[in-house]
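Listed below are the structures to be examined.
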Structure P
Amino acid sequence: MTREELHAQLKKIGLRPARVRGQNFLIDDGVLRDIVEAAELTRDDRVLEIGPGLGILTKELVKRCGCVAAVEIDSQLVGHLVAAVSEPNFHLVEGDVRSFTVAELARLCGGSFTKLVANIPYHITSEVLEKFLEDPLAPPLLVLLVQQEVARRITARPPNLSRLGVFIQYLGKPEIARMVGRQSFFPPPRVTSAVVRLRKNPADALARRERRVSRSDFFRLVRSGFSAPRRKLLGNLSRGLGYSKEMMSQALVKAGLSLDLRAEALSLDDWIRLSQMIFETGFGKKNSGISGV
């Protein structure tokens, strides 16, 4: 779609793109093709799309997939989509995707999705990632157009691994399919973007891992470690978990980690090993209060 064609459609429905809703419409056909290719679509797919907008990506999904369910918050765009996409395998819901459960949306496509493909509003990216990675009914493959900075954070490796990166990599395997410039949208966003493909880790593999250390304990450890990113891991863990510095020092050493490390220097495997040292073995009993550090 050209910029002129987009202008004409927006004028026809009387819509001015709202930054507060992250309405940056894709106008680059090359990026559109790459999103579709990254999703590896087949007729057997049942796809969820978030924020279909004018339906540019939606039409490609509907042509290739068995079922497409889309969630759009803007009532003007909902009216446009109802008229523009009339195929029987397309189901449209008006509202904020954060207010629906995955199960509620999946009923539109027979009870489950195989893929999530979306150009999501950037201000809800983290919430969408967490929602659709943690829910057991969420699709196993996500292809998302996100901010470049978010893409780099979730695919980062030590010494630049963030809390979000640990969360994402614990639950799945993210990769950057391509970078996307500001000129590929109208209006152009303030930042560069990226197409990210994320395959969820198999449920049985996660279950085996979580028989040793629960997911809640693992993420409690990670949140504590990143609570003050400029400070050393030792102090953060002591404050966050309520163990003395001496006990945390012993746990770090037993896990083969330096006492001088900061949280971003640990790999996912390091975090898993440390969590097993603390929670699985019951290493160091909790002292009588959070140590003053």
Structure Q
Amino acid sequence: MKIKEVIARKIFDSNGNNAIEVEVNGSKASIGSGASTSNYAVLPYPEDINKLVSLVNKTFSKDLKGVQIENFNDLDKIERYVKGHDFSDSLEKIGGNILVAIELAVLKSFSDEPLYKTLGVKKIKKMPIPLGNCIEGGKHTMGRGPDFQEFLVLPSTKKFDVAAEINVEIFHKAKEELKKRDRNFYGGRTMEGGWNCSLSNLEVISLLKKIADDVGKEYSTEVRLGLDVAGDSLWNGRRYEYKNFSRAQQKRNISKEEQIDLIRKTIKNNDLGYVEDPLNDGDFDGFEELNKEHCLICGDD
């Protein structure tokens, strides 16, 4: 495939923030950005997004016209060219999202079959388990809810449709329980669709644990809970600051050792199956410690 044109235009993401859509030979792609990001992450977009749109339309489009794409590895041509306009580690001049959007649009244009097949997956042997976002806190609620950013449910069934059904049922049951337990709950939802409540971390975990166990019995399958702690959002550079930890003790200020112990106990006491970003992104030794638990420890931010 030969690149004929590259077009960029400013759009808005689902939260009303500026984003860029890229079109390559008629195929479109756009990349969103999250509320919490790592200190090691590249910037999604530069401050002047209009200037970047102009750069793509006036310069990138002309320079990339005629570039031949024959396979996935040819994306290296795109990557080297785009990064040639910004040598900073964080891509502060152009942002990382424009690169990913261009490459995805190129792949879509190049592919004459479903993209997963183009990427080498000819037959899907196993579907992933859907991780259901049920209740949110942290930056997703502007600090007005629980401290942890997401409270998740993880069904153990191997059937994707059944797992999705379980997630939806727990989501609706959580709404009914929040009506009973949280006098400030009026059915509001957050930027990523989870319920917005004023309960503490431990209260939400307790509420969801009971619902997950009941629904699991109904479907004869185990349903475990997960958390996106978004540890960087709690870390002040020296300690972890909690503002809505539990009903008995809302505010807590703890060391990194205490945070590791807290996460470890939370995993064991609630049989968590998944914990995302439990610590700040620079605590590699701490992540190593938590990886000893019988729980999937993930890094996202």
Can you spot which of P, Q the value 3.9 was calculated from, given it is distance in nm of label points 7 Å out along Cα→Cβ at positions 39 and 223?
Q
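Once distance in nm of label points 7 Å out along Cα→Cβ at positions 55 and 239 is calculated for all of P, Q, which comes out largest? Mind dumping the intermediate values first?
Values: P: 5.3; Q: 4.2.
Structure P comes out on top.
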Out of P, Q, choose the structure whose coordinates give mean count of other Cβ atoms within 10 Å over residues 47-54 equal to 25.0 when calculated.
P
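Thinking only about volume of the Cα convex hull per residue in Å³, which of P, Q has the largest value? Walk me through the intermediate numbers first.
Working: P: 135; Q: 154.
When volume of the Cα convex hull per residue in Å³ is computed for each of P, Q, structure Q gives the biggest number.
Just so you know, all these numbers are worked out from the coordinates, no wet-lab data involved. If you're wondering where the values come from, they're calculated on a predicted model, not measured in any experiment. Cβ atoms are built from the backbone, for glycine too; each structure is taken alone.
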